[in-house]
Every structure is written in structure tokens, then in C-alpha cells.
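Below, each structure is written out as C-alpha cells.
Read-outs throughout are calculated quantities, based only on the coordinates presented, and are distinct from any laboratory measurement. All values reported here derive from a predicted model rather than from experimental measurement. Cβ atoms are built from the backbone, for glycine too; each structure is taken alone.
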Structure 1
Amino acid sequence: MASVPKSKPLSLIRSLLSSYVLTGVLLLLLSFLLYKMKLSKNQIHIGIYVIYVLSCLFGGFLAGKQTKARRFMWGGLSGILYFAVLFLISLVLHRGIQTGIPGILICFCLCAGCGTLGGMFS
């Protein structure tokens, strides 16, 4: 049975969906920790950034593993698209930008960088 070549955009969508599933699971874990340990606001923000990092590393790793060529580029694209969807949902839900430009840039760099690293590790 011959293997069917995988579409790179489809692989990217799969990696993004996997990243968001991981994000959901990790956010549930963070909310449980918040409930049990009464975490401070700073601890919650750090936890959210850690979730972004882990999710983008995972998504970049999957994107690189599935595409097998220019893994860093597909991993980085996965991280950028992860950020873009996150940013657009935030804009719609909050009807504008709630955080400042530095916070948005930090989040973008974390997502793009970790996606690229995930792709390079694949």
C-alpha cells in the first residue's frame, strides 16, 4: 500500500488543532491549581505564558515532523498562526486590545520563537 503524500497546509492545520487541544488541557490544569492553591495574579500570568510556550513548541514540533522539509519555517508559521488566532479571538471577545503593545509583542515573540524551536527539534 503506497503512502499518500501529506498536504503541508493540512499538516499545519492539524498541528494548530493539536496545539489548541493542549492549550485547553493545560488551562484546565491551571484553573484547578488556581482553585486549590489560590495562585496570585503574577503566578497566573506566568502560567499562561508557560502554556503558550508549551503549546507552540508542541505545534511547531508536529508541523515540522509532518512536513519534513524546512521544519523551522513550518514550525514558526504554526506559532505565528497560533498567535494570530489567539489575538483575533481576544479582539472579538474584548471588543478591542486590553493589553499594551509590549504584552502583545512578548506573546508574539514567544509563540513564533517556540513554534520555530519546536520545528527545529522535530
Structure 2
Amino acid sequence: MTQSKFEQYGGFAVVSRIVLDFYNRLLDDDLLGPFFEDVDLPRIVDHQTKFLAMLLGGPAHYTDEQISRLHRHLDIRGEHYDRMTALLAETLRDHNFAEPDLNEVIAQFEARRGLMVGMAP
């Protein structure tokens, strides 16, 4: 039986380290950092860990409705999503993701752009 990318890259232990690194980059970023002021960061990191696990074929799952609902109150614009995508790719690359696997994760992330961008009332 073929292993999922989630299993190949070490499961939740590794994914959680990747997400912590990713969030350190987000918090330090001038464009994206303000989105994370006054938020329950451990809760968001937990959700993001599950989200990345899902993108890697792991056991977590979020529906499109859940993703949309979690982001609709935010004024996320295309440039924000572009920057987040770039930081995610950089983080995965720094954690030794093979380029085809990295591209697959980024494609999965990009496929959900419409669920997060331009949703604010």
C-alpha cells in the first residue's frame, strides 16, 4: 500500500513543526503579521496543522464551507494570499519537501483561494 505524503513526511510531529515555522514567518511578515494580532494563536496553529495534514493526504478534513466560514470575516485580498502561498512554499522547501510534492501542496492550497479571498462583508 502506498503511503500518503502526510506519512512520508513524518505525520503530525513533522507537520506541526512545519506549521510553527510557517507561523513564525507569517508573524514576522509586514503584510500578513497584522492578521494575527489579538488572535488565539495556539488554536489557529492547531487548525493550520490539521489543514496542512489534509493537504498532504492525512487524516484531518475540512469542508469548503468550514474553510469559508473561518475566513469570511477577514479582509483577505489576492496579495495576502499570494504572500501566504509564497511563504508556505518557502517553508516547505526549507523543510526538505521534494519539489513535486511541494508543488502538489501549493496546488491544493491554491485550489482553495476562492474560499478565503474576498469573503469579507
Structure 3
Amino acid sequence: MPPRTQRPVFLDLRHIHLPLPGVVSILHRLSGLILLLVIPIGIGLFAYALVGEAEFMAAAALFSHPATKLVRLVLIWACVHHLIAGVRYLALDFGWGITRPMARYTAAATLIVSVIFTLLLGSLLL
């Protein structure tokens, strides 16, 4: 009988504590997924607005609805975070900041800067 290898028994993702760079990685993927899913919706809404004046007014009314402010704020965050985290990953690919303390620092900076830029852009655009 072959020797039995030790494997993790408990893999509940709610109880696994990721390091900060891991959280930034997951948020980068999530923001990319959000942006990918919004593209067809945006194209469809744009095409609908081009049909005629009544459709344009309906699309404009949709954008002026208060509930869409939260959606637009999430989209602003997704764009900002994806850009900043992408630049961080590009720097890591070049070998800049790959030490553990620097990776933690840049991960924290990515989160902080993305939230600050989201609030600034949100206050200007909304």
C-alpha cells in the first residue's frame, strides 16, 4: 500500500485568512469580471439610446435614477482598482517589489489609493 500523504481536511474559504496581497489579487479578478460583464450591458444601452428620441430619454432616465449611483460608484471602483492593481502586477512581473514586506506595502497602497480615487472620482462624477 502506498504511503498516505497529508492533505488539508478543512477548506472552508470563509475561515482561511488570506494575506493582503491575496485579497488584492482576488479583488483584481473580481473587478475585471465586473468590467467584463458590464461591457455588453453598456453596448446594449448605448444601442438602445441611438434608436430614437424616446429611447434616448428612457436611457437618460435610467442613468438619473438614484439606484444607479451605487452601480456607477461600483463601476468607478472596478475601473480604478483594476488599473492600479494591474500596474502593481506589471511592476511585480518586472521584479520590482517582490520582497514580502514590499508586496504587503504595495498591496495596502493599492487598496488605499483605489478607495481614495473612487471617492474623489465619485464625488466629481456623481
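For which of the structures 1, 2, 3 does the calculation of helix-only ellipticity at 222 nm (-39500 (n - 2.57) for each DSSP H run of 4 or more, over all residues; to 500) return -26500? Label of the source structure: 3.
Can you spot which of 1, 2, 3 the value 12.5 was calculated from, given it is mean count of other Cβ atoms within 10 Å over residues 56-63? Provide the component values of the computation, followed by the final result.
On the way: 1: 27.8; 2: 15.5; 3: 12.5.
The read-out was computed on structure 3.
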